[in-house]
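The structures come next, written out as structure tokens.
What follows is calculated from the coordinates using simple rules that are stated; it is not laboratory data. Note that this is a predicted model, so its numbers are computed, not measured. Cβ atoms are built from the backbone, for glycine too; each structure is taken alone.
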Structure I
Amino acid sequence: MSRISKTIAAARQAGRKVLVPYLVAGDPDRDTTVALMHQLVSNGADIIELGVPFSDPSSDGPVIQLGAERALRQGVGMKTVLSIVSEFRQRDEKTPIVLMGYLNPLEVMGYENFVSQASAAGVDGVLVVDLPVSEAKELLALTQPAQMDIIFLVAPTTTEKRLQGICEHSSGYLYYVSLKGVTGAAITDADSIAGRVKALRERTELPVVVGFGIKDEASATSMAAISDGVIVGSALVQKIGELTDSGARDEAAVAQACELIGRLRKALDA
């Protein structure tokens with residue numbers, strides 16, 4: 001059983017919803033990213049999604065695009081991302097790390113090389129936004145022996161045929177995209193999301209975690225009530241962006257940037 005599966009199984013047994021923050025690796029800088037990751041865990045994060053900076057993040061809204069641009073300006077690439085995970089693992093061997101990004105950096109590195117180095121660094125899962133399950137056979141053949149989960153996105157527009165493949169080949173959890181559009185948009189139809197998540201749960205035993213549009217206590221508790229947990233991206237990256245604007249990188253600034261996650265943890269546990 002992977003570190004992701006163990007974490008979610010333990011949360012389920014405790015009647016606890018998982019909280020999964022997303023941040024861009026290298027934003028606002030490499031060392032601060034490591035500090036942010038530890039602070040997120042202290043504030044109640046169960047799993048961390050670490051974004052791999054990419055020049056054309058087509059599924060992301062302006063907030064995360066700016067975060068990627070800040071990291072890319074410092075030359076952050078896959079090598080740096082994996083070094084961040086390795087350093088994090090020196091103090092934390094428990095919290096699962098999922099790399100989330102786009103296919104191009106993996107293809108440049110080569111699947112075999114990527115899986116080998118990512119596994120050695122302590123990566124537990126990978127979510128490649130623009131890799132459809134129908135084209136993931138080569139990557140799956142490498143990640144499965146390494147006990148690295150591949151997580152796929154399920155959207156309101158996902159076809160039945162594609163959903164069948166996703167349920168068959170996914171591991172770790174299903175990432176349900178709560179709305180049509182890019183990251184940072186607001187949830188407007190909670191009832192339809194509830195119906196879709198219920199239908200997913202009827203066809204797979206995989207945990208279902210909801211992302212996109214989670215930005216405060218109300219949206220987090222609403223989505224957690226119908227799923228196994230929530231993913232928080234743009235709202236956190238917006239807070240991290242304020243570190244860049246202020247120029248602050250000390251412990252107090254890092255704690256302030258992660259305060260949102262602490263508030264969401266308390267709301268989910270209430």
Structure II
Amino acid sequence: MDVAGRVVVVTGGASGIGRAMARRFHADGARALVVADQDRAGAEAVAAELDAARPGSALAVIGDVGQDTEVAALVARAEEAFGPIDLFCANAGIGVGGGPETPDGDWDLIWHVNVMAHVYAARHLLPGWLARGEGYFVATASAAGLLSQIGSAPYAVTKHAAVAFAEWLSITYGDRGVRVSCLCPQGVNTNMLNAAPPGSPGAAGADTVRVTGAVLEPEQVAQAVADTVRAERFLILPHPEVLTYLQRKTGDYDRWLAGMRRLQSRVLGGS
């Protein structure tokens with residue numbers, strides 16, 4: 001897809017990868033850019049920046065994408081302002097550390113933000129896209145969705161589910177004009193990577209990505225997204241080595257699991 005002249009929505013657009021994607025698509029000529037986030041100040045700042053460059057081309061919408069009614073309101077507000085949405089980037093996400101002992105409330109929260117937000121968006125976008133015969137859905141998952149995440153079962157599980165839902169969308173609607181890409185980076189220099197307290201399960205996950213590959217800037221990831229959307233490929237891999245890891249996993253699952261246990265010992269000191 002050439003985004004020039006298109007209407008684009010980016011959730012989690014107030015900072016990090018989302019902000020970088022909003023800037024990238026706007027610079028590439030998107031007719032309108034909707035910046036969606038719970039962070040009102042951040043979303044409005046990004047929208048104001050884009051609108052200053054091209055008046056009337058950007059809008060901030062504040063809401064919780066983990067709630068179906070608020071995703072419906074986001075889609076309606078974007079279409080009211082700019083017309084049909086061409087490209088929807090389901091980018092908002094959170095991290096929760098821990099394993100089965102993680103409280104149910106945390107499991108519920110991460111499930112709704114990392115997975116159900118994608119389901120809700122598709123629910124409200126698909127009727128229009130199928131009627132028009134085109135639409136593009138970009139799901140932000142993680143390399144953890146193809147591999148796993150040391151120190152965080154909720155993150156690994158929900159990112160696997162995000163990949164699976166993106167695959168399902170592509171399989172089910174790809175021949176009806178709906179294109180799908182799935183973003184699976186490793187380490188990116190964002191608040192999610194840097195904010196975990198030392199010694200916490202979240203910090204273990206951050207340490208894992210730091211020792212397994214380069215930490216990219218959000219702008220590098222946004223460029224990879226733009227390039228992949230232009231080429232209309234499914235997997236977006238800003239860290240190319242993730243494909244090698246995935247091939248090793250599928251080529252010898254037991255060997256890969258043993259390697260992940262060794263990596264866990266390296267990061268967690270044998271825990």
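One of I, II was used to compute distance in nm of label points 7 Å out along Cα→Cβ at positions 60 and 260, and the result was 1.4. Which label is that?
Working: I: 1.4; II: 3.9.
Among I, II, the structure yielding 1.4 for distance in nm of label points 7 Å out along Cα→Cβ at positions 60 and 260 is I.
So distance in nm of label points 7 Å out along Cα→Cβ at positions 76 and 116, computed for just one structure, reads 1.9; which one of I, II is that?
Numbers: I: 2.7; II: 1.9.
The read-out was computed on structure II.
Taking FRET efficiency 1/(1 + (r/R0)^6) of positions 28 and 164 (r between Cβ atoms, R0 = 25 Å, to 0.05) from the coordinates of each of I, II, which one would give 0.05? Show your work: numbers first, answer last.
Working: I: 0.05; II: 0.30.
Corresponding structure: I.
Can you say which of I, II returns -0.89, -1.23 when log10 I(q)/I(0) by the Debye sum over Cα atoms at q = 0.24, 0.33 Å⁻¹, for residues 20-67 alone is computed? Mind showing how you got there, number by number?
Numbers: I: -0.89, -1.23; II: -0.79, -1.23.
Corresponding structure: I.
Computing relative contact order in percent (Cα under 8 Å, 6 or more apart) gives 24 for which of I, II?
Values: I: 24; II: 17.
Corresponding structure: I.
A value of 0.98 was derived for Cα Rg over 2.2 N^0.38 Å; which structure in I, II was it taken from? Walk me through the numbers on the way to the answer.
Values: I: 0.92; II: 0.98.
It was calculated from structure II.
With FRET efficiency 1/(1 + (r/R0)^6) of positions 44 and 108 (r between Cβ atoms, R0 = 30 Å, to 0.05) as the yardstick, tell me which of I, II scores highest. Please report the intermediate quantities before stating the final value.
Details: I: 0.30; II: 0.55.
Structure II comes out on top.
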